[in-house]
1. Tell me which of P, Q gives 7.3 when you compute distance in nm of label points 7 Å out along Cα→Cβ at positions 64 and 264.
2. Consider the structures P, Q: one of them gives 23 for relative contact order in percent (Cα under 8 Å, 6 or more apart) as calculated from the coordinates. Say which.
3. If you rank structures P, Q by mean projected area of the Cα convex hull in nm², which sits at the top with the largest value?
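Where a number appears in this text, it was derived from the coordinates with a stated rule and is not lab data. These numbers were taken from a predicted model, which means no experiment stands behind them. Cβ atoms are built from the backbone, for glycine too; each structure is taken alone.
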Structure P
Amino acid sequence: MGLFLCGAFLFWWGIYVPANYFSGKSIIYTAQKGIGDDEIALELKKMDIINSSYFFRFYVVFSGKHAKLQAGTYEISSKMSTKSIIDKFVKGEVVKNNITIIEGWNLKDIENYLIAKNICTKESFFEAKNKDYSSEFTFLQDKPISADLEGYIFPDTYEVLMADSCEQVIEKTLSNFGKKLGEKNYFEILKQKKSVFDIVILASIIEKEVIKIEDKKIVSGILNNRLDISMPLQVCSTINYITGKNDPGVFIKDTNIDSPYNTYKYIGLPKAPISNPGIDSIMAVIYPTENNYLYFLSTKEGTTIFSKTLAEHNTAIFKYLK
């Protein structure tokens, strides 16, 4: 009887009693893919997180959870019982981190953000943004091979695991792009005999130019009007992309910069997207509001003023911006 009670006490102590409840330490532990419960037990015992590696292994087998432990990065503590730690591994309660990509950010903004979050290095981000993902994502198949992922990193909040690589995070944003675009809109683009790449270029400009969805749709119509008559797009946001500035207006000397992104100097779309647009801007390009305007400007309050002639536009500039 005494031996039975002693054994029961040891079982209870090894499974249900934390290694150090009052002054325990917390660690971030990564269970690598393919690692066995015996290796996990030995490592946690070595770090003084559990009372006994033997009881850890015994309980995993005894409870039928041997094949249910999930790989990943976990926050565990010696204040937790062995049972609680095992349950955490079984449920896959890995450490997660939320990141938010802002609408209108360009790749440099995103790179700096992900590096600050310790998700990417300069090297891993460079590789990830230049990788060819077209076999995985249909919407990338008309993107020139020379172009990187500018325009396709979909702005949203993402739940990122600590074990996620930079490439895996980028893949999550691309997967989200595909879901938000959807089959209906994708086939509408094809029906219009346009490419997703050109849609994203125009959307990336509109994202930087106007705020409200109604205005975006009108501006989309205006930019189409300019393209139809071979008029330069003449949008300040493309000049800012070249110079790295964020000016609502640009200097005349900057409009003379020789760059494939200079929409003052060259007719047509710039070489590639200049930002990563949200779904409103993308939808505005797919479904523009047809109009007779050729000019627009945004006031300091964010109101967009539309004009049909250059004379009307110059009057608006004098009235609202000077």
Structure Q
Amino acid sequence: MNSLDRLYVLTIAHEKNFSRAAAKLYISQPALSAYIIKLEKGLGCRLFDRNTFPLSLTSAGRAFVDCASKEETLEKELGDYLSDLTNLEAGCFSIGGSQFFCTCFLPPILTDYARRYPKISISLVEDGYPALKAMLGEGTVDCVLDYETQKAQNLTVLPLHQEQIFLTLPPHSPRNQIFSKACLTKEQILSGYYLQPDCPKVPLSAFLEEEFLFLNQEHDLYDRSQKLCSNAGFHPKIKMFLNQTLTAFALTLADFGASFISDTVIRCGNFEKIPPVYKIDDQDACRFLSAICKKNRYVSKALQRFLDLTAEQLKE
């Protein structure tokens, strides 16, 4: 197997279509098909089942792809290691994150990193955690910034920063008058006052009549929100499921429903207005933002410095 064999087969396997793969490889579809036919003849077996739609791998094809993926990973790890020897004068790595992280959280960190290490190339992948977790396994991304609470044998989880989960209420909720003394201002959140022992807390059980906006089940905040409500002794009235934290924030501000929002959203979101915010009297209203990598995967010096810088900026 040479590098071209590997590139062509992996691209076709990913695209599940010869025409799309050819376009991605910048060659003609007939030329790509002829190359694969010649390769299959040399191997003495077919790699692709052309009678299925979308195109699928044969058993031999799956074995070829598995071997090619391992070769690609080993080659990249060698490149990462050698780039370390150049004192961060060359190298590359890829980071995965949700749309919120990539929009509100990463820009200042990436800008600072690029200023310090201008010759390091960074790829950014925006997607949901389940998809990003699969990319980690495939070696498509080197590291994902997200919340991983389950112990996984194939993952290394490096906590970077502890977050506080707040309850946010619609501005016209009558419970804002009842708990007005516990309502936190934007300035108090930005200053870190909510971390002080004397910061007022509210019992979540007092808000069981509120209609809630929950993130979809693929999000860590879905499980955590359910647990917080369960700890408070009630089943939440879920008005709508959403896919983005910022959407929940905006809808709460527009009086559509209550939601659970992390301090990172408020600190990094650069909002002019925020809905009423309350600190919850529950130890489970905390979670860790983590750097998640594939276990036993070589972490390059360039990537490690990025993680160190991320932790530094979050601490500040």
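1. P
2. It traces back to Q.
3. Between P, Q, the highest calculated value is found for P.
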